Structure P
Amino acid sequence: MAEPDSADRLTRDLDWNLLRSFVVIAQSRSISDAARRLHLTQPSVSTALKRLEDQIGKRLIDRAPGRFELTPAGMLLYREALEIHGAVYRVSTLMRDMTDEVTGHVRVALASHVVCPVFDQVLAGFHAQHPRATLSISVLGSAEALASVAARTASFAICLVHRRDPKLEYMRLYREFFGLFCGPPHPLFGRPDLQQTDLAGHDAVSFETDRLQDALRSVTLLRAELELSDKIIGTSSHLEEVRRMVIAGLGIGPLPIHVVARDVQDGLLWRLPPYDAPPAIDVHLVSNPKAVLNRAETSFLERLKAAIAATPISQRTYAIEPDASHPAP
């Protein structure tokens, strides 16, 4: 970071838009990926990064063929830029909330296809009590959802969690179970007599978090145990797109059993072994205790936390439906 005697110059000359762009660059996999997210050209993003590095006086991204990582200075600046971005965003939100009636806006960062009656009931109750409050739900990958809570641009997130940030608060909202499925074009579709060994060597599709070091580690271990092919044909951070690839026959894929039970009944998906002891995955409510929330956000978050505390985990565990485990041919 800048030396103490250059602090005044940096605060005076720094283009704050560069910090906003750097947050997106730091969360991306490459300059081209960042350009897509920022809706800019790749040269424009590269130029913005170079300008910021010149103003800071440090190299921020270590770039080489097959390598795109934050330097130590980049990691430090990224953490600070998240705080700054969140603080500026909160100022505009709080200014809009200066009224006796609860009319604030709630921004929810949601992992793909969250199916949870507890959340739906809280949403209905919140709107009934505060009909003029507004709400937006952004469907993001779990890592992006967590980053938005850390940056205070989301009121809270509902997503998978692998590594816990000590600056954030976590409550388990519900538990779901993942099964393996295939679609109608797949050679295993419709076979009721399958054994686990029948899955060996088949290609797979999955989520981006299906890795040993990520949130779906138990699914990764299951794929290895069944000796599925190491070749993953397609990945996505959105459940709907993994489901699409499975139905299209690209490969065997993991999906939450309670979410796709209707697809099994409709003949779009076929449940594959193992049928017993499927991987259990917890979905969390994640909030930022340092965030200054408006009254609408505070009300929604308090309602959701109270509903979680009042509902036993057994009622927030969505287990295997008997008719979805061994569908009839």
Structure Q
Amino acid sequence: MALIKAEYLAQRATRQGLGLRSRLFAGLPRWLHRHRGLRWLIRWRNRSARVARLVERTLGLAAARPLPEPARKPFVRPTAVSESSREGLPEVVLLVDTFTRQFEPQIAAHACAVLAAGGYGVHVAEPAVDAVEPDRPLCCGRTYLAQGLVAQARAEAARMAAALKPHADAGRVIVGLEASCVLGLRDDAQVLGLAADMAAVGRSVLMLEEFLARELMAKRLVLPLKSAAGQRLLVHGHCHQKAVGAMKAVRRVLRQVPDLEFEMIDAGCCGMAGTFGLEAEHAAFSVAIAEQALMPALRAAPDAAVMSNGFSCRQQMKGLGDRSGHHLASLLFRQLDAGGGQ
């Protein structure tokens, strides 16, 4: 279905051209890398009703919905994390997506710490030295594909394949934090004409919860986790996680936290769906979807912590007045028995 949508959008863009809003959404990874001043513009828009209304009239971004604000500094690999694994453990290549890198860099730092605590050597995926724009972080190309810009999506996926193929050939496991990016590499990117390189990457890439669950089943994962007695956790699954059955892996990993009481929220999509919930013509529908089950469940348990691995899901919760959810990496980091809990 996603590929049918991409094909439709590509043909429409060819016939009608692409509007300014779509161009901004598509090129967001480049904009965020090149123009750090965007953070201040977004903060201004979020705090000024007048500016928000002006942006709605000119770009079609719903004035009532807050935009995600980039972090002060994007993610930088922690120097203390070793690239060498304990004997018998695979090495890991952490794939830091655009939204984690630019908006929530602490999640990537927490993932590094958790993997290191388990004894895994952690590499961070970087562009190949001979790549075009070697200083620009990797991007899976989903923002382009979501707007029907297939050629641009293919170019981004090719950069990704060139960077990750050597790791895959070396037997390292590529671990991603954002489900839509990981599954995009395993599925959508496979039809972009990149042949064997992308196929090798697709076979080697896992979501964090999939990797941890696999290591648990192989009896290789031992994390020094402290008790979560008295803590209740609500878990909301990203649509991509649910589509491939990855919530089973989430359950398996969460059961390793001593005394943790967790519950899966019985809800469908959060309603944000990438940029859908920010678009003026779709914002009310997006809120209505969230209010079917997700937001009532959160309000019914105001003292519970919330875990959601999807960037869009966390932004939806935050934008509708509830606290922002935590990524699995952050939850595990806070439970580390030594060195965690910041």
Structure R
Amino acid sequence: MKTKVLRMLKEADGYLSGQELCGRLHVSRTAVWKVVKQLEEEGYEIEAVRNRGYCLKRAADILSRAELESGMQTEWAGRNVLYFDETDSTNTEAKRAAEAGAPHGTLAVADYQTMGKGRRGRNWTSPRGVGIWMSILIRPALHPSCASMLTLVAALAVADGIKRICGLDSRIKWPNDVVINGKKVCGILTEMSTELECINYVVTGIGINANIESFPEEIRDVAASLYLETGKRVKRSRLIGAVMEAYEGYYSRFMERGDMSGLLDAYNGLLANRDNAVRVLDPEDEYTGTALGIDPMGRLLVRTDDGFIRSVLSGEVSVRGIYGYV
């Protein structure tokens, strides 16, 4: 009921009477009053005026299941929310939920992760109260070889959400980072469970540096946050909702063909590596060249220094800018 009350208060144009709340929810005035008190304890500023009702005056940067669900404007992405004040990893939580039968589109969100995951087994620092640490569970009818492209789909959604909520133009560093002014603001990690030639489920983890005020000296030159770029704190629940809305649209377009062919222009238009000199760090064959864009299978096309065009698969391969992180 908390989610419903919060959604109604957010959607109300001014005050919402207790009688209307009771009637729409089919509960007593006492039940409504108790929910309002719970919301106030969580940090919402709600004004109660006799004969007028309740008015949501201000909502701090609160993360909770009710907050996330009440602002979600999607059909399936993020409609089932799993929220954790603290957990080991939202990717791990989403995989646990998948094994227990959680539906397509389930979203796991945490305020703090103790064992956040990065690409190639690295740890992802996940401080409390300042970041967006979330993972979406999907059950696509795809061949396992196509799953890596879902990282690219998520990157498009993150860039879209950041633009909508923060007004910032971000770029995508292939395959799994979103950058602003050449610095990483978001990392994405996709994991999957397969059986023979089919996918049981895919979990895509998204970590966004939202309101982080400073970074350790060793990563200060390559890491950014939305707060540092704008000087303003972002309300994390709004950004999560915007990313999920964008994800739902991009995912639908991706699934129409099962590859990136319908999203090539959108992705290549945001590709930070495009037309830049890059170094491909393949364990078996390191080389340099110029990034041209991606192909329909999400592979990065690189024109090598000797004039050949090579397709780079993600996975164990990393791509770095020759003159910097991008």
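Taken together, the values in this text are just the output of simple stated rules run on the coordinates, not laboratory data. The shown structure was predicted, so the numbers you read here are calculated from the model rather than taken from an experiment. Cβ atoms are built from the backbone, for glycine too; each structure is taken alone.
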**Request:** For structures P, Q, R, calculate distance in nm of label points 7 Å out along Cα→Cβ at positions 25 and 137 and state which one comes out highest.
**Result:** P
**Prompt:** Suppose you compute log10 I(q)/I(0) by the Debye sum over Cα atoms at q = 0.07, 0.12, 0.15 Å⁻¹ for every structure in P, Q, R: which one lands on -0.36, -0.95, -1.24?
**Reply:** P
**Item:** distance in nm of label points 7 Å out along Cα→Cβ at positions 57 and 313 - structure with the largest value, from P, Q, R
**Value:** R
**Among P, Q, R, which structure scores highest (criterion: distance in nm of label points 7 Å out along Cα→Cβ at positions 169 and 201)** = P
